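Read through the structures below before going on.
Quick note: the coordinates plus some simple rules give every number you see, no bench work behind them. Every value quoted in this text rests on a predicted model; they were computed, and no experiment measured them. Cβ atoms are built from the backbone, for glycine too; each structure is taken alone.
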Structure P
Amino acid sequence: MIHSWPALIIGCLLLAYWARVVRMAYKFRRRDKIELGANFIPPEPVGRLLRLMWIPLVVLWIVFPLLEAMRERLPWLLNPMIQWPVMSWIAVVIAAAAFAATWVCWKRMGKSWRMGINPAEKTQLIVSGPYSYVRHPIYGLSSALMLATLAAVLSPMMILVALAHLSLLQWEARREENHLSRLHGQAYRDYADRTGRFIPIRRRRRSAS
């Protein structure tokens, strides 16, 4: 018997999301001979450490909604503290929209899509489509997907997973920005100056003096 349809749908969306990520990494590795599958396992030490922290979080992120959907009884750490049926269905809509928008971003990135930093590799700087407004739209959408999961499964453990995931996204985004600034120089710094990190922003143009 299904205990929570919103949790089940979100859990299935997460399975599809991360299955797509793994498939893309495998495809890039075979097609373009990219070592370690488009940085699925980054070559630099800090990136590998982050990945070791991130993979268990992703597994828990997928498992917790599925447990909530199928459960009869769960330990209190996994049991939602508050349940809002309407909010849970709103969360499903947000999660589905975030997944669809992420797919658009993956398509826009094309061969430049990577999961981590390889200091020895130079990829094209993508500044069109969603990237003309936001430097890290995939990370922003991943944050929305995580918050949607949290709205549907507000358990103590899910809160911890969400805080850890969102913190790692912030850390990785800043590391990537430093890397791209070194790689592309002033072109990237100009791009960063006119875009938001996770959400679109509008900067006022400086008046000529």
Structure Q
Amino acid sequence: MNTNIKILIVDDHNLIVEAWTNILNAVEGYEVCGSCDTADEALSLALQNRPDVVLMDINLKGSSGFDATENIMNQLPKTKVIGLSIHDDLSIVKKIFAKGAKGYLTKNSSRKELIISIRQVFEGEVFVCDEIKDRFFNSALNSDENSTKKDLTTKEIDIIKHIAKGMTSKEIGDILNISHRTVETHRHNILKKLDIPNSALLTSWAKDKGYI
């Protein structure tokens, strides 16, 4: 039985498609099942090959990657889409997520990020590349109707990341050069702002939002 993660690449630059195909086919458990350069072909190939993950360029000939993503998600809701672009504009990132994508990479992203992103979205997680991750999640948090209207500070975002890694208040304090009591205060404020009852659920929330 084939247990590989099947990947469809949608991009109108042949060199990029060839490079990514070579990179991904060399990874154990990964298999590029097809590639194309238009939105229409993307849907047709997706229906034919039933990929687990689609790497979707935003800028395509004819219809955009936004349209292609929406069409694929309507037909194949279990397929995961990772948006790709040369841009780090948050409005583009938010738009592709609104269409159903579960990940985003810029074309400055590393080989390692490309490989990791596919595994993470396949396993049901959200992935945003390092180049824009902090800006994206900070923006998402501050506009989230389920969070408080107060903005999370940069320090609180750092602490969330460390909590999500399972660090104690003392360990976090040592890294950030603050006392463990200050960390505890931040932890309390974070839980209150996000209306999350405990650190265990905060860790689950942080994982869902892509912090780990």
Discussion item. For distance in nm of label points 7 Å out along Cα→Cβ at positions 20 and 92, which structure out of P, Q has the highest calculated value?
Written reply: P
Discussion item. Of the structures labelled P, Q, one was used to calculate FRET efficiency 1/(1 + (r/R0)^6) of positions 84 and 124 (r between Cβ atoms, R0 = 30 Å, to 0.05), giving 0.10. Name it.
Written reply: P
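Identify the structure, out of P, Q, from whose coordinates relative contact order in percent (Cα under 8 Å, 6 or more apart) was calculated to give 13. Mind dumping the intermediate values first?
On the way: P: 27; Q: 13.
That value comes from structure Q.
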Item to complete: Consider the structures P, Q: one of them gives 13.2 for mean count of other Cβ atoms within 10 Å over residues 12-19 as calculated from the coordinates. Say which.
Response: Q
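Using the calculated result 8, 31, 33, 19, 7, 1, 0 for P(r) over Cα pairs in 10 Å bins from 0, in percent, pick out the matching structure from P, Q. Numbers along the way, then the final one.
Values: P: 8, 31, 33, 19, 7, 1, 0; Q: 8, 32, 30, 18, 10, 1.
Computing P(r) over Cα pairs in 10 Å bins from 0, in percent on every structure in P, Q gives 8, 31, 33, 19, 7, 1, 0 only for P.
Taking FRET efficiency 1/(1 + (r/R0)^6) of positions 44 and 172 (r between Cβ atoms, R0 = 30 Å, to 0.05) from the coordinates of each of P, Q, which one would give 0.05? Could the numbers behind the result be given before it?
Values: P: 1.00; Q: 0.05.
Considering all the candidates, the number was obtained from Q.
Here helix-only ellipticity at 222 nm (-39500 (n - 2.57) for each DSSP H run of 4 or more, over all residues; to 500) has been calculated and equals -15500, so which of P, Q was it run on?
Details: P: -22500; Q: -15500.
This value belongs to structure Q.
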Worksheet item: Thinking only about FRET efficiency 1/(1 + (r/R0)^6) of positions 156 and 196 (r between Cβ atoms, R0 = 25 Å, to 0.05), which of P, Q has the largest value?
Response: Q
